[in-house]
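Participant: Alright, structures below, take your time with them.
What follows is calculated from the coordinates using simple rules that are stated; it is not laboratory data. Predicted, not measured: the structure shown is a model, and the values here were computed from it. Cβ atoms are built from the backbone, for glycine too; each structure is taken alone.
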Structure 1
Amino acid sequence: MLFLDFDGTLIDDTARHYAAYLDVIESPEIKGKPIPQKEYWGLRVEDKPWQEICKRSRLFPPRYKVYQERFEERLETPELLSLDTIRPGVVTALGKLYTKTPIVLVTLRRDSTNLESQVASLGLSKYFVAILSGAPKKGRRPDPDARWKHKAQLVKNRYRIPPVESLWIGDTETDVKAARALGFEVWLLEGGHRTKDKQIAADPDRIEADLSGALKYLLPGGRWQR
């Protein structure tokens, strides 16, 4: 069975994230000074905390939390989701894979309705036997492990016994940790939400340029197959 992350792995969401950032940072409530898109994404792929983005946007610390809340509210609106594009080769790769093994989409998106509508509008629904989504609840204190634990729990909630001989493909250390907790093999694809150095440090089983590049190992005759 194949488990796939969505944002950064199958779709390019860079335009959406930056648009949400601009909408919030330039709002009358926040009144920050936006940084260029290249600088913004340079911080994101290096996994810098969002507080660093606020600092560089010349926000006063009391407004940091408001920025985060407004950004999360804006990020998954239908208007901004329309900015996402499918990464090159994804449709062809999924078309070759979904007849060979069940594919499950796993994502930390908060709004499941908008997510499923987007997947349908992109023409990707037919490739997935299930779409698992949800974000971890916020506690009083930040939990650095909350994201990967919740992502793994989404799978556990769906499958009481996680499928054996499964492969997880994503783009960040969150995917690696979630997959390891489930006992899955895990691969990362470049060009998403982390630099190559960050991906190497996460210690996945394999790193490929994109889903097309992984096909030679995924299809029958490759090293991994169901």
Structure 2
Amino acid sequence: MKVFAHRGFSGQYPENTILAFDKAHELGVDGFELDIQLSSDQKIVVFHDQTLARTTNGHGCLSRYSLPELKQYDAGQGEHIPTLAELPKTYYLGPQLMNELKYHTRRNSQPLVDALVKLLKRFKLKYPPIICSFNWPALVYLRKKNRNINIALLHTHKPFPRVLKMAQLIKASAISTNINELSSRKAALAQALGLKMFVWTVNSKKQAALCRQLGVYGIISNFPAEVRP
């Protein structure tokens, strides 16, 4: 079972920062899960929230700031908000990157997908990245833009047959399920369709053991050192 570090080693270090990714890499994780969105000057930055206040010393909506402006803020322990381009340059031999497309408003979802597809063409990564999102229309558009990219369908509180139908429609390679919604039935149904299952956010050995028992392909954890076998 694969272990992906949720926003890097976010249980102990500032989330979605190079420090958090470096510390997860030192543990030998299989992948990084990270969040991406666009700055006002259309640069892809690694950041989760709509606003800056929770994880930086800034305030207001991230999308209103340019990349040079965002780089001025402290994201914790002297770290700064990274761009997505910084990660493939450092981790081109691994771990695998799982990029979550973040959409906090009803704005057009296409610019972020377009920017991501363009950026990924620049890098030759040992492990092809995985793209996931709760925004299903964005994933539909992504599949139209790239027939071969790995897509993991994120879902929560949706009828599972609908989730599986959409996964098949966009030719997803995986689905990503909340630990609180995991069941043996869902795991079996996904596996029967050849879909890998990722589960988030798995932060205890007990949860990890359940995922392993059900044949889950990968878990996403804030504490990757705690959930490895």
Structure 3
Amino acid sequence: MMEEKKISYFKSLNAKKNLDRLVTEGVKIGIYGSSFDPITNVHLWTASTVAHRKKLDYIIFLPSSNKRTDKRLQTSDEHRVAMISKAIEDNPKFLLDTYELNVLPGYHYTYYTMEYFKKLLPKAQLYFIMGADLLVDIAQGKWKMSNELLSENQFIIMARNGIDMLQTISRSPLLRNYDDGRFQLLDKGLAMEISSTYIREEFSRGGEPRYLLPDSCYTYIKKHGLYVNK
């Protein structure tokens, strides 16, 4: 894909943003995958913290495939994409990519996702952003193609309450053999673990989680009646 086409592709998903840096040599990009069901202020704060501390030029918000068997999504792809777009529209470093929503079953694993971005943005330094809970899952053999994923990529790993990241790596035969600097461990310095699940539960029971997610997303959820038990 030529540079102009790449920029045009991202422009189609991220209107009004300056994307010239996206295809330049050495650009630093974090890939932030999640169900974003819905996207929360904690997602945004986490992404902002990672971008600032790790000096990233962009963070790509990547809503996960509805074909995954480990998560049961509560809303359609259309609603999740709309909420992400609203939540990140005023941050020039935050971008949306819907790649995983369109892949065939069996190709939504993170290894294939990173291969896609490496081909799409060959000049970039790419980092997969994940929580320490997912690091534990990899150590326990729960991820497909984990050996290939670890051997060919770099990671930014965010602390989670109750998880010792260094110990997780040192006790895992798989992880410790790749402990050569590819794992960048990040403690955000403040425990903020409000989850999308909590927000969905609040909406479903008539609660008021308004200030846990962007105003635009709160308004969108109310307008469309999302997460309400019917």
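Participant: A value of 2.2 was computed for distance in nm of label points 7 Å out along Cα→Cβ at positions 86 and 142; which of 1, 2, 3 is the source structure?
Facilitator: 2
Participant: From 1, 2, 3, which structure was distance in nm of label points 7 Å out along Cα→Cβ at positions 14 and 158 = 2.8 calculated on?
Facilitator: Answer by label: 1.
Participant: Tell me which structure, out of 1, 2, 3, gives 1.4 once distance in nm of label points 7 Å out along Cα→Cβ at positions 62 and 134 is calculated.
Facilitator: 2
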